[in-house]
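Nothing in this text is a laboratory measurement; each read-out follows from the coordinates by a stated rule. Keep in mind it's a predicted model, so treat the numbers as computed, not measured. Cβ atoms are built from the backbone, for glycine too; each structure is taken alone.
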Structure P
Amino acid sequence: MNASTTITLLKKYAADISPVVPIDLNSPTVCQLDFTAHNALLLDKDLRNTAAFAQLVYDLLAKQNATVGIGGYQENRVIYNRSTHFDSQEDKRSVHLGVDIWMPAGTLVSAPLDARVHSFQDNNHFGDYGPTIILEHELEGNTFYTLYGHLTRTSLPALWVGKPIAKGETFAQIGPFPENGDWPPHLHFQVMTDMLGQAGDFPGVCTPGQQEYYAQICLNPNLLLQSVYLD
């Protein structure tokens, strides 16, 4: 399905979309977090130390009197320097293709629309997604996908490919480090119009040179999240 059709349908059904996490993402307890080189607080931190990275996230939230952080779509980030997982032969992958919701481990994750399980796996590498679930959705005969990364391993055993997941149904939890790919606890949420033949995994970060290509496939997750902090 092409990007413009998906965008049109998601806007049409905006009122029918259910929250992905159990908090109002328009609440004053939510703030946007910046992980680009413009955030000087990142530049002298050892982000390979996940506990220290997690403390940095808590400090960034406290600075804005918030308990939940959100952001990252199309953000050119410096935090991926912590892992060789984002290296490529041609260029460093640094452009984020989804939205991160920085919340405590154990937070429940629910389906925004009726779905079936497309695929799932534990992408168990330092700096990777860790446990990952991809849902397939259909609106008016058109298909698109949502990806949920950095989950608990306990989110996976009850799944099977094709399993129906109802809108609003809880199907996963945000995972702790190190099982979540060794990141401070958060949900990586991404929307794709095409899986490009992949299963259980999909690029969540691309090189700057690939940004235009992936922007046509990985749509703005705020079409589903509907948070004022992402506009």
Structure Q
Amino acid sequence: MRRFWKSAEVVEAGDGFGIALDGRPVKTPARADLIVPTWVLADAIAAEWKDCGETVDPREMPLTGLANAAIDRVAQDKASFAAGLARYAESDLTCYRAEGPEALVARQSESWDVLLAWARRRYDIDFACVSGVMHVPQPEETVRKLGHAVATLDAFRLAGLAPLVTIGGSLVAALAVFENAVDVDQAWEAVSLDEEWQLEQWGSDEEAVMALHNRRRDFIAASRFLELLS
């Protein structure tokens, strides 16, 4: 889509806030009104439309994309979407440790034990951890309580949480960011630890570095989306 608008402004829309391009409301891909819960989020989305070049590039408009997802996808079947994210509690990245070398094992422990300790305190749960990649079942109470934490979120917060979970492979790290227990940079360092280790050991690969960069961009955008819902 080529740019056709000159102005992008926030407008009140019932219980929320919409974005108008030259006075016309922005629609989602499914043609619903793009209405978000907070003014600050609407203002940030409007800024994406203001800063857009002559051709719309969705990769440069992550907040718009997450709002679209909340309205068109998540809200249509919130329970199923939440259940999909909750399943990550059964195989959280932080519970699967390397068998070696010792330096990597130590780095994982330093980064991941902090997240697990927070989750133990916050949700009164415990985790089964293992060295290697063979699946280890988590305690039923752990899966249930983490699932409940996800299920209680609204469609917009689920849409923001989803990239944190799926990009990082860790529901624990995602919830820690959501609840401001860790900052997004600390969480990213934790969930990208293995990839960074591989790059350190084997040297930089341009394609791998770019892929990691794009994942980090989307991870940070999702964290910002959640902050703007507060």
Structure R
Amino acid sequence: MSTTARTVLITGGTSGIGAAIAQAFARSGDRVTAFGATQDEVLRASELPGMAGIQLEVLDVRDDQSVVNRVTAAGELDVIVNCAGVIRRGDEHQPDVFADVIDINLNGAMRLCAAARSGLKARRGCIVNIASMLSFFGGGFVPAYSASKGGIAQLTKSLAIAYAADGIRVNAVAPGWIATPLTQALRDDAARSAQILSRTPMGRWGTPEDVAGPVLFLASPAAQFVTGIILPVDGGYLIA
């Protein structure tokens, strides 16, 4: 949907939803850099079909200086996608685990946004954050993940206001139940999976590609008057 190649940076872009988003931008002819948290993640991503032509790098979104250095080095930017995220089911009631999940999922997104602001301003670029159904609901086993995704929703709205004068749009997508490594445990639980599908009007688990299309739309000229929204991509789960 873009007419010229754009510079796109994607955190959490080496697997699952992030990798699908990276591939979708690359197919559109954009210059894409996808970041993983470790060298192992980057190596595994390099073997995935569809990742050819995508620059793969390690970036720890918890490291302020690394984020600033890498984003500054990129210069002018068109799109930032904040997709880096972890979930620690069963352990997130421990304060140290809670803090680490928040630092990656929420603080990491803010670090990228703050570091990228001047580069995005130069190109009147945009930010797309990855929220969640748990931006709307609580999760008893995952208080940190839920808090971080609730925070992503509010961060999106707040930065949409703060960055508007710079010509930067800030939006988010909120994936529903998507078949990724993060949801493997739920999909392996027959009872829980059936419960999820019974509430999903479209009757299936989503795919990472289902999320990539809406992200491309929000980053495109077709959405040039759209900012501050949290777009559910959930097969109808939220309304059921």
**Request:** Determine which structure produced the value -4000 for helix-only ellipticity at 222 nm (-39500 (n - 2.57) for each DSSP H run of 4 or more, over all residues; to 500), calculated from the coordinates; the candidates are P, Q, R.
**Result:** P
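Supply the structure label, taken from P, Q, R, corresponding to distance in nm of label points 7 Å out along Cα→Cβ at positions 43 and 211 with the calculated value 3.9.
Computed on structure Q.
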**Request:** Tell me which of P, Q, R gives 43, 19, 18 when you compute Cα extents along the principal axes in Å, for residues 147-218 alone.
**Result:** Q
**Message:** Once distance in nm of label points 7 Å out along Cα→Cβ at positions 75 and 99 is calculated for all of P, Q, R, which comes out largest?
**Reply:** Q
**Message:** Say we calculate distance in nm of label points 7 Å out along Cα→Cβ at positions 35 and 203 for every structure; which of P, Q, R gives the highest result?
**Reply:** Q
